[in-house]
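What follows draws every value from the coordinates through simple rules; no lab data is involved. Note that the coordinates shown come from a computational prediction; the quantities given were computed from them, not determined experimentally. Cβ atoms are built from the backbone, for glycine too; each structure is taken alone.
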Structure P
Amino acid sequence: MKLDHLAIIMDGNRRWADTNNLPSYEGHRKGAENLWDIIKNVENFNLKFLTVFVFSTENWKRSSKEISFLMKLLNQFLDQTISKIHENDFKIRFIGDLSPFEKEIKDKINTIYENSSSNEGVVITLALNYGGRLDIISAINQILLNNKNSKPINEVDFKKYTLNKDLPDPDLLIRTGGEMRLSNFLLWDLAYTELMFVKEMWPDFDKFMLENCIVDYAKRIRKYGGDN
């Protein structure tokens, strides 16, 4: 079964740190490093799209100390991404409400988007301050503004207002860390996506585990509500 679009919920950084008797920020640091390791390997599986959950709308509820570290880590990750754009052919985009971030972060995001927009490789989508419910509500508000005649719309029309309107729905979602829930990620997009929950924490998730997940996916039969 062909796999074009992979989505990942990168869960377990803090638990990984706790298991290894390390402060929580070391789990986040290791998780950020691992993200690039996985990104560099997606081309080996002929994927066209990779969407990863980096920071949710609910993550702001964490302690100010942890938020401060996460923003510092995000800045570093964006710097690394800028330096890697010309080494790879990835097209990198961002979804979510970026307005709460500092200008420095938003400027770097714009630089990454602009400098990679003409690339023709795997489309990497980083979900920052993203929430599936926020995505749906935002789409509804746009429809209300643009649909003055209150005409009924269908699923195809609704899709045009979502943050991933230009991407096909994910074929496979992988969540690391052992938890079995969507955590408000891509709620519209994942309607018929195959789900896979693995017990390994995100910092331990490597290219071999990724390959095992893809092999498992290839054995599945997607029915889309049909009988076959």
Structure Q
Amino acid sequence: MTEKKAKRQLLLDAAAEIFARKGYHATRVSEIAERAGVAKGTVYEYFRTKEELFYALLDSWLTQFEHELSEQLTGVADPLQQADIVREAAVMFYCRHAAHAPIFLEFWAHALRSIDSRFLERIRRFRQFLLDLGCRLTGELVARGVFLPVDIPSVVYLEAGISDGIFLLWVLSGRNFPLERAYVFRQSVLGLGLLSDAARKQLQGKLRQKLQDGFLSEP
């Protein structure tokens, strides 16, 4: 990493810490500079405005997730295994940014309020990345006879909504349940509803046990 990239990352890390603690609107650029150990003018050498810094943080996190997930999926042919990789990558991403969870809620709200269209466009591109991936995996599972014939986009949109809801609940509840188990539970509930008869006979015992275990307490 070049010195310039390292300094930029230092500013992003400092901004993430302050934004998470104080919120976007209450944060001052001088506080970010102080946390990074640089002069206030240094921040403006990299980001023209606080909003540009906020956008850079969003773009950095989403880009990192997209790249890491794409790399993890490379060379994996089994769609069921790929679905597990997607789930695990999402949980790892959220847990890595657990201390920054309030920022994600601010990103969503800011994208709907700001006149800067980049926020909403970037979130929509990220959503499309996930939707395209979900449609491809679900389509492969239908084609292989693992899932029943189904309206694939409807399933993927529903799963995305449930996933967002789990994350929001996790944040608002003070992260008082294991996120990984919650996502496995979601996957089991949806899986039992979608499985073909043949696949149900093979997997229903395993999935039913996950349903009985739930996710709100340790097994």
Structure R
Amino acid sequence: MTTKNPDHIAIIMDGNGRWATNKNKSREYGHLAGTRALLYLFQKISSIQIKYLTVFAFSTENWKRPKKEVDMLLKIIPKIKLRVYNHCKKNKINLRIIGDMTTLPPFVNEAFDKWKTLQHKNPKTTLIVAFNYGGKSDIVHSVKTIVENKIPSNDITEAMISENLYTKNLPPVDVLIRTAGEKRISNFLIWQCAYAEFFFLEKCWPDFKIRDLQNVIESFKKRKRNFGSISS
């Protein structure tokens, strides 16, 4: 068993739509509730000793959703830009964005540019927002970068691929949490989660609280991690 907190936690924030449907509300209502849950987590995370927290905010597959829903999801970012920035600045939390920024509307990138300026020398936590992100496209991005740098195939290593992913300089994921009961990772950090411990929670994302995160951490500490070696 491990006795220390995980260094890197990743969360698939699932269930906003189902949460809203169960309350006879619109999907937009559910996404706004999910945003409040995320802001709540941002406000509380500094009280827990977690070095890195990555949240799956918008996937490369989310573009397939109805245009009205996609537009609403994109417009949430500028609305919460200052609240997130001010909280993280006050609590010495760094912000980082990962994913393909080239196809996003300018107003979304402008909000992210504000966040990316927030870099403390000794942060309590680094929050990573995965936006327009997909695990497969992340690996393709890494391979293309290596090819563009004309690296001979015999020189390509796992470490080199890791160094060219969007998550460059971040440690592997220790814990992956998914809410709303689904038991899959949906193309999220598939390289980085090679030895992650998975936790699938039944509650939908808008109902997620800091106590749920603390419970996962305590369960993580009780697990024995062998990383492919033989259990004793």
- Query: One of P, Q, R was used to compute mean count of other Cβ atoms within 10 Å over residues 92-99, and the answer was 17.5. Which one was it?
  - Reply: P
- Work out which structure the value 1.6 belongs to, where distance in nm of label points 7 Å out along Cα→Cβ at positions 108 and 140 was derived from one of P, Q, R. R
